[in-house]
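What follows draws every value from the coordinates through simple rules; no lab data is involved. Keep in mind the model is a prediction, meaning the values are calculated, not measured. Cβ atoms are built from the backbone, for glycine too; each structure is taken alone.
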Structure P
Amino acid sequence: MTDARSPHTRAALLMLGSTMFFALMVVAIRLASQTLHTFEIAFFRNFFGLLAALPLLLRHGPGLLKTTQLPRYFIRCLIGVVSMFCGFWAIGNLPLAQAVSLSYSTPIFVTIAAVIFLHEQVRARRWTAVVLGFIGVLVIVRPGTGDFSAATLVAVTAALLSGIVSIQIKQLSWTEPADRIVLLTTAIWVPMSLVPALLVWEWPQGITWLWVVAAGVLGTSGHMLWTRALKLGDVSALTPISFMQLPVVAVFGFVLFGEVVDRYTALGAAIIFGANSYIAYREAVLSRRGATEAPVEAAKPAE
């Protein structure tokens, strides 16, 4: 039976599924961070994630690994693994809701990166949304106050690098199938994350094995859905869906760690959400306008 849903709807559903997997991965990382160093958690996430991705190779055959874009993969993976280290460290050292709320600034950085790398036109209203998004980040971080911590800057750095990675994924998806992007990225991440992990190596004990395996499987599953979503839809329009992570991690943070979402985190997240929602709205309007005008342009005689 043919799926009658539009590509935009399928992309949104894929991004929603990806968001749920990533939310649960955040919880697993936090649990693992109680006994393991961030570098080790990142390595095990990638190692078990690669095992979860190997069925893609069985499905498509060795040809899936053939690419002419290997230098781009290495650059994308290097930025991605640094973003992963920063993000995982923030998850282990900040309240879960705060760490995830700061990760919501990624769409703001995506908009800026889209101008730089994709040469997209961003007009005054979307730039206003970007500025509001940064105000939301400042509300959460609160620089200059007694509640400010360097850990929040690490979380913002992770969001910045993640925004750059999102643009690189979009560029790769122009010529590369989604399954190749997932498999090659995870395969390159394994040795990249192993080197720093060896400097702090300790074998996981007991139930910690469950958390690192879960982080790998959930992370790769989320990555698969995320890459497919980005191939079907627009980066700026899809990334705000990741806000669904907040209620999930907030519940787990309260139940497992007794964390309560403070008013500054809630206010800052709301401001960032509003800014990102407007960015997504403008992207949708421009996309529909482009689709409407395309037949008119196609009908023009050659000059």
Structure Q
Amino acid sequence: MSQQLVCSLLLVVAVVVAGHADWSYSGNDNGPEHWKDMYPECGGERQSPVNVDTEDVVGEEPWPEFQWHHFKTVPKMMTLTNTGHSAQVSSEDLRASVTGGDLGAEYTFDQFHFHWGSDDKLGGCEHTVDDKRWASELHLVFYKTEYGSMEAALKKSDGVAVFAVFLEHSQEDNPSLHNVVAGLSSITNPEDSTTIKPFPLMEILPRSLTEFYRYQGSLTTPGCNQVVTWTVFKRHITVSSAQLKMFRSLKFEDGEAMQDNFRPIQPLNDREIFQGLEEEDIIKH
């Protein structure tokens, strides 16, 4: 085999390896400050997450009510996956969707996942409110139904809606997270998956969904597509130290403990953050 061919093969292998783990949350060469070098949109003007400065939010008038379709439905199966960057839950047979809330269209459920820190008190959320951090943050991700898939929606400026829920540290376990936490020991390594006992999405939502912040932003992971309508709920759910410890038992793609998997706060630039207030939210079976 010629030296030139050997060098070419080594280059291909290097590219494949780099492509598998080409970004991280802490790397010297591929951490958040370098994402824009590999994914130009990560350096855009409409990036997420952001800090919500409550003195600058716009409006307090009632918004159109959200209508949560099939959020009480228990799917036949739920799959929990270590994506190499988070713990993610999906379900092929759950046809949950949301309309109203000034979204302008129906959005279909795709998956939900978590972000968390290395310390219970310092926090591991992505968004902040008046610079305050919570222990963890849950993202429920939806794509615009008319686009047919998440892949297609990521190419459209209004393709994705994400609902963010803060998880506040508590001394007691949150029973609503039990099924997810129980599966974490089976997905220690990247690309590991397991089935978990199914439950309705409404179980992991705050009791009140009528107060929230709204702004236009991006995915918080590469390629940072600026296609997301963000809804950040004011009300929280809880998570215990024991449950957070289980999340931290997962491993990143480089084999290190999965923790501090949140992107730093991004500049708001000329965007406005609106304050939503509903008279009532409607959850349908």
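Using mean count of other Cβ atoms within 10 Å over residues 111-118, single out the structure from P, Q with the greatest value. Numbers along the way, then the final one.
Details: P: 16.8; Q: 21.8.
Answer by largest value of mean count of other Cβ atoms within 10 Å over residues 111-118: Q.
Suppose FRET efficiency 1/(1 + (r/R0)^6) of positions 119 and 199 (r between Cβ atoms, R0 = 41 Å, to 0.05) works out to 0.90; of P, Q, which structure was it derived from? Could you put the intermediate results ahead of the total?
Numbers: P: 0.55; Q: 0.90.
Checking each candidate, the match is Q.
By the measure FRET efficiency 1/(1 + (r/R0)^6) of positions 135 and 207 (r between Cβ atoms, R0 = 35 Å, to 0.05), tell me the structure among P, Q with the highest figure.
Values: P: 0.30; Q: 1.00.
That would be structure Q.
Going by relative contact order in percent (Cα under 8 Å, 6 or more apart), which of structures P, Q comes out largest? Can you show the working numbers first?
Working: P: 40; Q: 27.
When relative contact order in percent (Cα under 8 Å, 6 or more apart) is computed for each of P, Q, structure P gives the biggest number.
When distance in nm of label points 7 Å out along Cα→Cβ at positions 39 and 271 is computed for each of P, Q, which one produces 3.7? The partial results should precede the final answer.
On the way: P: 3.7; Q: 1.5.
Answer for the origin of the read-out: P.
If helix-only ellipticity at 222 nm (-39500 (n - 2.57) for each DSSP H run of 4 or more, over all residues; to 500) is calculated from each of P, Q, which structure is the one that comes out at -26500?
Values: P: -26500; Q: -3500.
It was calculated from structure P.
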